[in-house]
1. Given 2.0 as the derived value for distance in nm of label points 7 Å out along Cα→Cβ at positions 22 and 198, which of the supplied structures 1, 2 does it correspond to?
2. If you rank structures 1, 2 by mean count of other Cβ atoms within 10 Å over residues 78-85, which sits at the top with the largest value?
3. For which of the structures 1, 2 does the calculation of distance in nm of label points 7 Å out along Cα→Cβ at positions 6 and 174 return 3.9?
4. Kindly point out which one of 1, 2 the value 9.0 was derived from, the read-out being mean projected area of the Cα convex hull in nm², for residues 134-245 alone.
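Just so it is clear, none of the values below were taken in a lab; they were calculated from the coordinates. Just so it is clear, the structure is predicted and the values come from calculations on it, not from any experiment. Cβ atoms are built from the backbone, for glycine too; each structure is taken alone.
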Structure 1
Amino acid sequence: MKPLIGISCCVKAFGIFNTPNHAASDSYVRVVLGPVGGIPVLLPAAGEALAPQILPRLDGLILTGSRSNVCPDHYQGPPHAEGTPEDHDRDATTLPLIRAAIAAGLPLLAICRGFQELNVALGGSLDQRIQDLPGRLDHSTPSDQKLPGLRTGKAHGVRLQPGSLVAALAGATEVPVNSLHNQGIARLAPRLVAEGWAPDGTIEAVRVKDAPGFAYGVQWHPEYDWERDAVSRALFERFGEACAGWAARRQLQQAAE
């Protein structure tokens, strides 16, 4: 049986009545069906009670990107600027889910907002608007999101720690990436090790140094370009290998019980 891969959802308003819906981009579903080689399971933003109920049934977890930002209450930061989108239901779900997944050794891949959630969940903090900080690049999504190639275009290079996961996958110590975020890591969580940096010093790749299983995060969006970018595809394939191994062990344990 293929591994079951949890995909974190956001709460978004849909339709003429702005009805709350739990949603994740189709790009995550397609990448799980593709190079990850799993079955996608959309995880509603249902609060902290979700983690102990769902984790024993999963073989991997993808923390997705989103337009919303982690509420600064979770890292003792200043309030967001007026109009900054937040998703308190997602925060209440993903932060305990991350800690529980890492403790269990469940394979975990964190992307963009998920990358920031990983840092916050483990005790780090965030810069809220990188583009407003002296000497920093504008990493944000342009206001015209219909620009051709916006999601797949390479915005800057990422310098990689030699011997790190992405460096090994790329066979190089620098890779070009897309860039679609306002927030980023300020104080790195004690359990995280930085393995990639943008030209302005923004942390772009991390691993959980004491995790019993695959636990990695990237600030860019490999789910947008895995069909044409070999490094993006290889990252998902490596995550998929970890998930398949977890699934095989879980199924053997269930058969023995």
Structure 2
Amino acid sequence: MNIIRAMMIGDIVGAPGLAILDAKLPSLIEEHKIDFVIANGENAADGFGMTETDYRRIAAAGVDVITSGNHVWEKREFWPILENEKNILRPANYPAGAPGKGFSVFTKNGINWMVINLQGRELMSSIDCPFQCFDSIVNAQADKTIVLVDFHAESSREKEALGFYSDGRASLIAGTHTHVQTADERLLPKGSAYITDLGMTGITDSVIGMEPKICQERFLKQVQFQLKPAASSESGKIQGVIAEIDADTGAAISITRM
């Protein structure tokens, strides 16, 4: 059995998240003998969107593919990066004509990795169907590839439904967006690894990576004070999963939370 290892990392939140990624990711890759790394970068620019500098910093830390979600549109000057760089994705189920692409195949060390970025619709924008979008992408793929899915969604129900829907057709399906890591990592019946949410890369003594005081004020006063990433401290972590995959069949062998 030819076992390969994929790491998927939760949403990188602001400058503290980027600093944690810089400091910890290279040693994690070496320690766990990781073959391929995906990270969600849509919150890298002070919690909302990405800049070109953020994008290049994430890639330099050792991330092979950067996924995103609804906040990827926040910085309009970033849209040309979405259009022109291969290893940055936005959700595939946005309507035709939206900048960028939602999936691609990447070859590394002789292995073809297809990364698909999707966005949920329940409690989010009413865009194209992520289930049908997944079908159209996977059904059109003729070559043998390892399929990895970042499903950026609010609803745990929708995430789990897509997990079972794509079971056996993807090696790993991981949810992002809520920044709260779930404890339900598991192997699904047909051989896919799954987790409802990867969590985040940022300051854990926070409210989803943001300053707690500002979040409290928003709820107490019902005024939309501008959120800011939590100040740097000793509580920073990379959260995500490592999946072991049989390169010959695409079936997941194990999934471990970080």
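1. Computing distance in nm of label points 7 Å out along Cα→Cβ at positions 22 and 198 on every structure in 1, 2 gives 2.0 only for 2.
2. Across 1, 2, mean count of other Cβ atoms within 10 Å over residues 78-85 peaks for 2.
3. Derived from 1, not from the others.
4. 2
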